[in-house]
Structure 1
């Protein structure tokens, strides 16, 4: 069970790295991509990513709960799950309200909420690495 949970964790990590740290910043550098177009694409992509993340998190939590994972792996799993829930329940709704305003044509300054989301993504990457390594080493 721990090996499967570890494998799922690393798939999740790969998705976060690819979307959050590669696709998201690069799309705004593409020729002709306006802030509105980039936000529209980003909302679709992150909605899909967050849905997949939720499924993967549920799978990892179930596998860790029914397996014999060490306390360290349980702690990392709890940490990454709490970070994801924080992003989905607290930060994303605020970012969505702000992006609604930008998509409606308002000219707003750069968002601090976006920086919070990035900080949580970095923490989530650390927690995913910790969880995956711990699960595969057990």
Structure 2
């Protein structure tokens, strides 16, 4: 979606999901801010960077830019049925929002990979069976 992200991942036994989410947020926020700063065609550069700076000023533990919200809504996926339900929900978000007619038409979704088409990213693991 344009204003948020859904992520389904599996942590390695013994790893805390909160730490993985923190690492993901740190890495992606730095990479996205850098991409905005270095893209000469980004017409909203100053607006975006100023917005992220103002958000950082509201937080005692952020020094430069606040990209992600501090809260998350993690949901443990404990069964094959729940995993499939959540993946289907994520794929249907752009359809429900009226951005596309079919889930696999949304370019930023893994729905393309699930429809046996090539998505934007390499090495997407499509869950056909959910053996734990």
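Since every read-out is calculated from the coordinates, none of them should be taken as a lab result. The structure presented is a predicted model; accordingly, all values stated were derived computationally and were not measured. Cβ atoms are built from the backbone, for glycine too; each structure is taken alone.
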Practice item. Work out which structure the value 9.0 belongs to, where mean count of other Cβ atoms within 10 Å over residues 9-16 was derived from one of 1, 2. Key: 2
Check your understanding: For which of 1, 2 does FRET efficiency 1/(1 + (r/R0)^6) of positions 105 and 121 (r between Cβ atoms, R0 = 25 Å, to 0.05), calculated from the coordinates, equal 0.35?
Key -> 1
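Computing mean count of other Cβ atoms within 10 Å over residues 41-48 gives 14.9 for which of 1, 2?
Numbers: 1: 14.9; 2: 11.0.
Here the read-out was taken from 1.
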Practice item. Tell me which of 1, 2 gives 47 when you compute relative contact order in percent (Cα under 8 Å, 6 or more apart). Key: 1
**Study point:** Parent structure of the calculated result -1.15, -1.38, given that log10 I(q)/I(0) by the Debye sum over Cα atoms at q = 0.17, 0.22 Å⁻¹ is the read-out and 1, 2 the choices
**Key:** 2
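When you work out distance in nm of label points 7 Å out along Cα→Cβ at positions 65 and 89 for each of the structures 1, 2, which one comes out largest? Intermediate results must be reported in sequence, preceding the final value.
Values: 1: 1.5; 2: 3.0.
Looking at the calculated values, the largest one is 2.
When helix-only ellipticity at 222 nm (-39500 (n - 2.57) for each DSSP H run of 4 or more, over all residues; to 500) is computed for each of 1, 2, which one produces -26000? Kindly include the intermediate steps, with their values, before the conclusion.
Numbers: 1: -26000; 2: -13500.
The read-out comes from structure 1.
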Exercise for review: Supply the structure label, taken from 1, 2, corresponding to log10 I(q)/I(0) by the Debye sum over Cα atoms at q = 0.18, 0.20, 0.23, 0.27 Å⁻¹, for residues 33-112 alone with the calculated value -0.79, -0.89, -1.06, -1.27.
Suggested key: 1
